[in-house]
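Take a look at the structures below.
No lab work stands behind these numbers, since they all come straight from the coordinates. Because the structure is a prediction, the values reported are computed rather than measured. Cβ atoms are built from the backbone, for glycine too; each structure is taken alone.
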Structure 1
Amino acid sequence: MSFDIQGPLVFGIDISHHNKVVDFDAVVSSNAQFCWCKATEGRTYQDPKFNTYAGQLLDRDFLTGAYHYARPDNNPARAEAEHFLRVTEKLDLTLLPALDFEHVKPETPRGQEVADWINEWMDIVERETGNNPVLYTGTNVLKALKIEDFYRPNTLVWAPRWPTSTKQYMTPEDGNIKKGRANTSIFDKFEKLPVNVWQYSHRGSVPGIDGNTDLNVTDPSTFQAIQKGSSIPAWLLIAAALLAAGAVYHYGKK
């Protein structure tokens, strides 16, 4: 685990059209301090709520970013990256872009081919936006695709791990947070990539949103690193977080 779960925590959410946001002011006034909104999937799909949800949050000066749901089983990485950039360029987003890489089908490429797909998508988005995207994925996905040793320098990783499926809340006293603090072995163990943002529930309760919502947590240093335009280089913030957690991680090319 690379962020310091034992210290102060910063909570956030991620949403898509599957979430029913009924009161944006309540969301902004909650314990959440950031949100990634689903923007696109594949090479043609745009989430029908993206402009509304992201726009409403940004209008309230809430830290907001966009994520793309990857479909490497269907499309080249370039086509999907260009689609994501077209959809998101109209908004002045304030969080790093994110690649949601979790779709595993028999048609999904394996090994070096799929590793190249991830790197190409992220390289294109980084080149066009000036921001190295966050990678959302899990060890089960990487193992299924035979890239469990995947490595990308200076990349923040956002990983799901839900110890329980009961209702969860954005407080240090939440049951899943307590489990994470008591036993960090519950986290996915990446071979090369540390976890920087933990999605600790898919059944969260958030003021202003009807129904279940994904909940995320990180520490203050990583929270600074996921913001676009941070005055401190992301690699330095990541390194500081790792040192604080007692981890050793090298940022050279593999």
Structure 2
Amino acid sequence: MVTPKGVIAIDAPPTVAGVAGKSIVEIIQDYTSQPVKWVIYSHHHLDHIGSAGQYPKNAEYICSKQTSKYVKARGAAPNCTLIVGDEYQLKVDKDHVVQLNYRGIVHTEGNLYIYVPSEKLLMLVDFVFPQWGPYHSMGMSSSLSKYYEAFPNVMAYDFQWYVGGHVDRIGSRQDVQVGKQLFDDIQTAMQQAFKTVNTTAVIESKGGYNGTNSFTVFRAITDAYTNECVKIVLQDMGWQTKLIDAAAYMDTHCFLMSEHINIDY
């Protein structure tokens, strides 16, 4: 966001230079001569903030207290100079405002909801991947219970545009609704798989329990559940063609869903 007093930058992915052939700072300079004055960390993972050291040292680096803990421990990005609680408003002037909220774990501890009211734009990274199938294990979700709780939190914002990170699409409210429908369908598919997979046959295929193969047998059972879930979601429910590359990580989503259902992961 370019303001009369400087640029507000959110994150600094190291991969930008490899894709664009320019650093994140050089890309910003294509749009404005204003210096970067504020840097917001969406969360602590280095695939999102690993190039933040390219920003000016005198910029204000803003993050949640949970993110600050990890950043300080790793030392791979500039430490946060402003640590926010559950709510914070970065207001440069009446036309340039960014609202920051922490509503608990979604993808990881400390991930911020970043909202720009003037643009009706919401950024929540590694949650929904607009028009694409999710990355590995529902975006490496720390907990599917917490992940699911984020959907009503997201939809409570008055947003038109959604930034999820990683993929090449800016999203919308519809993309978030699609993400929730996918979650619901995977859950339904796994519950169906629990009913249809013949676990006795799976156990017998491994020679039964012998006192030294409990994990092998359990792995065979969870693989059977997962494979059945994948088939239901992609083929029977049609998600193979509803999202880009939806099949790539569907087995990981289904496995995680089995853990979510069984142990409230």
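Which of the displayed structures (1, 2) returns the greatest value of distance in nm of label points 7 Å out along Cα→Cβ at positions 39 and 111 on calculation?
Once distance in nm of label points 7 Å out along Cα→Cβ at positions 39 and 111 is worked out for each structure, 1 has the highest.
Please state which of the structures 1, 2 yields 25 when relative contact order in percent (Cα under 8 Å, 6 or more apart) is computed from it.
Traced to structure 1.
If helix-only ellipticity at 222 nm (-39500 (n - 2.57) for each DSSP H run of 4 or more, over all residues; to 500) comes out at -9000 when worked out from the coordinates, which of 1, 2 was used?
For helix-only ellipticity at 222 nm (-39500 (n - 2.57) for each DSSP H run of 4 or more, over all residues; to 500), the value -9000 is produced by structure 1.
1, 2: which one has Rg and Dmax of the Cα atoms in Å, as calculated, at 17.0, 46?
Source structure: 1.
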